[in-house]
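The data blocks that follow each hold one structure.
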Structure I
Amino acid sequence: MERSEQELRRLEELDLLEKAGIVAYPYSFEKTHDAKTILEEYSDDNPEKFQNVSVAGRIMTIRRMGKASFFHILDASGKIQIYIKRDDVPEFYENFKLLDIGDIVGIKGFVFRTKTGEISVHTREIQLLCKSIKPLPVAKEEIDEHGNKIVYDAFSDKEVRYRQRYIDLIVNYDIRQVFIKRSQIITEMRRYFDSRGWLEVETPILQPIYGGASARPFITHHNALDIPLYLRIADELYLKRLIVGGFEGVYEISKNFRNEGMDKMHNPEFTAMEIYVAYKDYNWMMEMVEDLLSTIAQNVLGTTEIEYNGKKISFQKPFRREKMFDLFKKYTGRDLLGVSYDELKKLKDEYNLELPDNASYVKILDELFSEIVQPNLVQPTFVIDYPIEMSPLAKKHRTEKGLVERFELFINGSEVANAFSELNDPRDQRQRLEEQALQRAGGDEEAMVLDEDFLNAIEIGMPPTAGLGIGIDRLVMLLTGQTSIRDVLFFPTMRPEK
């Protein structure tokens, strides 16, 4: 392994530290406070409260000044300044010159305010906790004559940031807040469901038959059983089995996997939430989703009004409701309900949709909606009542022939949620899955696979049920102001480096 000059110097420093009897990689350190607590709670009127503190973190800046020095450490809560004086730690101070930005240290001492007014920790004891071998790409900051902050050498290359997220989290501290909010959003969702008595469950990731969505799966092989297995594309069919088994409300927050293209809205591994509640329908589910999302926004962000990419978006109830074919008529000027396949193909050519000549009826209709209608749905909008061909697991509409009781929630032109009045007539379900099998045999690799065990469960009997799926990553993008799914995933899928 070829080392840089800085790395070689740090390795030499490490050797000198260990020869001086300093343990570079100890086993533990007892912390009592974090930076945020000290900075928020320290008071000049009551300095005794912080006379004995123990803090730890990564060195981010160093100012050496002979007999005394200042440096900042970064912990999980933020930065705080440390003051170290030769007379207080004479043995360690002689080796202080061997410490670098990136090293992790533990400090025991007391809190005070410097002459410049900065709250700091005065060192009584210092311990090296980890010597960093590779240097950090720390940005340099200056304040210009107008008081504006100018940043040089920022770690800003997104490709490198995604590949080395651990560095990104250190030097671009604000990035941490996105992932903290992600955790809070999921926690609030769980709290909402749990408070209503719905049970969080786990279903298989490796499945002998994949289903619950129209997507291509990842395939693997089980050596002991000598069978192919598929990484799940959705949770739906297993969660419905649990409704058949007698649970009246089940949900799962899970990783799903789809062997498809990648862009700013799609990653092959993504997080979804699916919930199924017995004796409810899609009308009830719309009201629940409105309440769920407005509650999450209020509790996590402190508001139901957000700004996303320059647009103001409101999560206040109620959300807009629009029928799918009313939207088609509004934005294409044509009534597409019941339109023939040939007429739909003409529209495909008219709008220059990038689809193969043999694209199915469903594919063309879906692409028309994505390209022509979807970009106009900025405020939260429930698009309801889809054609039966697009929804093989949804119940037929109770009044509209050829449609099903389904909605998708769109926000800022992106699909965030998908829900049905779930199909529980086993005869209808078998017929639709058999139609999917025919489409699959005709070359549609995303058509659903017929699952006999699932059909057996539906024949045992499933009560009327409402089901919902929410894309967690897309919801987090909206609530944290991120424009790419990679910015809300710690470790997005990347093409291997050469």
Structure II
Amino acid sequence: MGFSNIDLTIVVVYIVLSTGVGAWIGRHQKNTTDYFLGGRQIPWLAVTFSIVATETSVLTFISIPAVSYQGDLTFIQIALGYVVGRILVALYFIPAFYRGEMNTAYHFLGQRFGQTMRTTASITFMATRVLADGVRLFATAIPLAFIIKGSGAFADLTDSQFYAISILLIGVLTIIYTCIGGIRSVIWMDVVQMTVYIGGALLAAILILNKLPNGFATVTEWAADDNKLKWFSAGTDLAWRDFIKQPYTFFTAFIAGAVFSLASHGTDQLTVQRVLTCKDKRSSQKAISLSGFVVLVQFLLFLFLGSMLFAYYGGMSYQDLGLTRADGIFPKFIVEEMPNGISGLIVAALFAAAMSTLSSSLSSLSSAAILDIYVPLAGKGKSEAQLLKISRLVTLGWGVVLIMAALAFIGLEGTVVEVALGIASYTYGGLLGSFLLGLIHKKATQKDALIGFVSALVVMTLVISTVEIAWPLYTLVGSLTTIMVGIASHKFFSRSKNAS
């Protein structure tokens, strides 16, 4: 069917309208508490949907179907671990954030250990977020570039140039409403956009099943031949060397997935910022706990979409479909097979959700830079009006940085969801280990935490460069290293002090 002018019009109108509405929602900002925390008055259910939309929108939409298209459903074991991890965050991390007036994830580390540890953790978060969300922004450009190319416009441009145009378009529009509206705009637009893109995914599933000769029976028929509906893998038949390389065996996926979720939702400012917009501890706990179950259902939906597409395309590889990467399979179906108007609405929802993810990154990066570093070190004498102006300028600066990072990822190999999660896992271990060290070892000092944190980064560098292990294990290895080295450091320096 192709992507018609009607579809293109829907996409343009929807994205521009989202930008305008987003800016309007958060237009009344008086101070940094309003700008970064929504005045701590955001309803917990809205926060739940915002968490889910931010972490999974684009990556879920285009990469999770690619994972099951090329493999099976064993990725869902990670989502089961996510549920457990978020419940643990609600039970143990949220209460710590509400002891005092916390305004970032790393405020706790500052109170527990000192400003140096808070600054170190915040800078680490910012570096990781730029890399991981640079990949996410690039992921968004894949279907948009597919549309621009398919419309016949700019036919003389290369794929890389199409990606660059897409990244710039999304980035600039997102920067506009994030700079103006702050976290309130981000969260409420997340709610709208998640509703639309989940509805679009369900509609796509219905259309695929209607196009198959025997509906879901055709899916199960194709899946049975290639074991596509397999969701559980113990991995007990593998040698140890092979076992630790596989990301989707039950132990690795479930246990490491829970640890990863502890880090991503307990120590990452991207999520913690949202949790802190709730009015009280109980509301924050409900928001973070429910998000795990919503993500589980969402992963199931998009994994099954991949299986349906596998049946629809008769098991053809993405190369045989004329694609340069597996992430383009679902966008290809949307653009080429869905009715005019419907494909435009779904693609528009995809990009709007992508903008919400990027805006969330911009807000979290700016809040960490201003509240963790600038205010404690250089901004104590500034008025709220001055801090608000500086915050908007910093948000603009981070937008430029993220656009540059996304441009640098053009030509990336592998499905973007696995690359992005792998990047985050690299430093999550050190951050999680520092939080856990502060919670479980009451006598550990800032020196112990810093030594443990740096040791984790060194160990992860060695592990990744010399030992091949599955990416979900990165966080587990890093956090255990931080805790054990931190405890050992405390014992060593305590003995040295006593001996002298």
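All of the numbers you see were taken from the coordinates with simple rules; none came from a lab. Note that the coordinates shown come from a computational prediction; the quantities given were computed from them, not determined experimentally. Cβ atoms are built from the backbone, for glycine too; each structure is taken alone.
Points to keep in mind about this one:
- Mean projected area of the Cα convex hull in nm² from the coordinates reads 23.9; which among I, II: II
- Value 1.00, calculated as FRET efficiency 1/(1 + (r/R0)^6) of positions 212 and 428 (r between Cβ atoms, R0 = 35 Å, to 0.05), assigned to which of I, II: I
- Given 1.17 for Cα Rg over 2.2 N^0.38 Å, for residues 188-395 alone, calculated: source structure among I, II: I
- Source structure of the calculated read-out (relative contact order in percent (Cα under 8 Å, 6 or more apart), 12) within I, II: I.
- Computed -9000 for helix-only ellipticity at 222 nm (-39500 (n - 2.57) for each DSSP H run of 4 or more, over all residues; to 500) - originating structure among I, II: I
- log10 I(q)/I(0) by the Debye sum over Cα atoms at q = 0.14, 0.16 Å⁻¹, for residues 36-251 alone from the coordinates reads -1.25, -1.43; which among I, II: II
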